Structure I
Amino acid sequence: MCGIAGLIHRGKSSNVGRELTSMLQSLKHRGPDSTGFALYGNPKPGEHVLRFKVAEQEDMRHGFKIHDQVIERRAEVDRRLDELGARRISEEAATEYAFRYWISFDGDMKKLADYIEDVEGAEILSIGNALELVKDLGDATRVSGQYGLAEFDGTHAIGHTRMATESDVDIRSAHPYWAYPFNDISVVHNGQLTNYWGFRREMERRGHRFMSNCDSELIAVYLADRMDRGEDLEEAMRRSVGELDGVFTYVVATSDKLGMAKDVMAAKPMVLYESDDFVALASEEVAIRSVFPHEIDTYDPYEGEVMVWQS
């Protein structure tokens, strides 16, 4: 039982970091183990935001040795960025083990991502023009405070609260999932896919790389693959409802769109609020009311429904 949420402002920016933090905190009871945010800011032409980590939160309790390893791993990431010609515009340490870089790079993004992830202990959370993906252990208030997300301005965002049932409590197993190595595509998901391994092998034969054994990552990779082959987001989502087996509700975001899909059995909950300039959706209405405490009308999407909104 996990919690998912998303929001999008049409035609303007807002403090989506604070808004999504409130929504996810209200869903803490659905998943207290980890929380993740995919936030879409205002992109700068020719620049990318690189979010990566070189250790897990729990590793940092192991004394000076791991701290020395973090320094060495970050230095090796820097060396590899320089080697490939990626110019580091700015850098900041979000935590002792997680970092946020602005880079300028016009080369092969998959080559860059693969080269960085070959550094021992390194994992890229996202590379995007607009997307910044942050996830860690703890509830939404803790993660948002740890990474300074309360003042993040942008157009839209999606997030997830996780209750670990089938995999470890670590950052790698937390949502959202970025569609490695595609720009700006992220997914959060509540449910289970029964044809995960078959579809994963098909995606791997097509050259895609998976960073976890979580079925939610498959949705992100699947949608990115269909879009890479010429489909728009809505087309790819409608195809997914027919081709992905199981019970699921997922929310996807791209650089300028937010989408929601439910399987044909509609077993996993989703509540929606929509106005002319704002859309919010979540596993429970309480999350939407954390942003809109006054009287609003919400509704539940139908089974098999696909919806897409533009920022």
Structure II
Amino acid sequence: MTIPLMLEMGYDKRFSVALVAVAGGLGVIIPPSIPFILYAQATGASVSSMFIAGIIPGILIAAILMGYAYYHCKRYGEDKEKIRAIVGELHSRGFGKVFFSSFFALLTPVIILGCIYSGVTSPTEAAVIAVFYSLIISMFVYRTLKPKDLIDVLREAVRTFCPILFILAASVAFSRILTLMHVPQTVSAWMTGAFTTRFTILLVINLLLLVVGMVMDTSPAILILAPILAPIVASFGVDAVHFGIIMVVNLAIGFVTPPIGVNLFVASSMSKVPVMQIAKKALPMIALFMVALLLITYIPQISLLLV
């Protein structure tokens, strides 16, 4: 929905797809977040503290990406006439009408968060409920989806996500090979022996996690590395919740960095834009994501202010 609207407003297709792909990384930083839950399970940290700690870092990264989007549009131009036409159409309809026309769609995140925070369902079960709710709303309320279109929807879903499943399967297999070869334990022993300051150990761990995020899926990466790295950083006085945010932000960057780059492949499959073209447009945003990562790493208050 977002990309077609941006294209309708005259924005460059590659930039629009890259922006959506990179911004998609915020989904695991701003709660609810399955990686936060996995990290908490792996290290014993509080899930609620992880959720609260992710709010300000998520807002920070979102603000940085919005700033870059503003700069990009000012530098490379935008179609003012198309933007005014669409915005004018929305204004003519009035806020109340626009809000109530989208009311049932806006209930989707409310249902997801409500189910999770109330303890009624797990995050995965809440996602399933949201899918069926969206299907019912699309077919019987907004009537944008006809019963005859379901086959095409299912076929497109298979075409989109089957390649991703192969990527994830290869990622899980690779993580198991690393475990069998005792690579995490070797890295841990090397780190504790080679580095003696908090600044350097966090820098090296960030570099390690960035590389891991490029070749391994988030879930196995957290389950394998969190129990090993958390005690190391704790010995340097790093709070467990703070390190959890650092770890998840690192792995979120991996969503848009080849060769795994799940968000890149999803965006490419849905937009028909080649992966490398999306990655090229995403490079400046990835660099800014890393700047935010450094701020989050070395200013613990960003993560811990609300905890």
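Values quoted throughout were computed directly from the atomic coordinates according to the rules given, and no laboratory measurement underlies them. Here the structure is a predicted model, which means the values were calculated and not measured. Cβ atoms are built from the backbone, for glycine too; each structure is taken alone.
Here relative contact order in percent (Cα under 8 Å, 6 or more apart) was derived from just one of the structures I, II, and that gives 32; the source is II. When distance in nm of label points 7 Å out along Cα→Cβ at positions 57 and 81 is calculated for each of structures I, II, structure II gives the greatest result.
Each of I, II could give helix-only ellipticity at 222 nm (-39500 (n - 2.57) for each DSSP H run of 4 or more, over all residues; to 500), but the derived value -25500 comes from II.
Ranked by Kirkwood radius over Cα pairs in Å, structures I, II are led by II, which has the greatest value. In terms of Kirkwood radius over Cα pairs in Å, for residues 25-208 alone, the structure with the greatest value among I, II is II.
When distance in nm of label points 7 Å out along Cα→Cβ at positions 33 and 97 is calculated for each of structures I, II, structure II comes out greatest.
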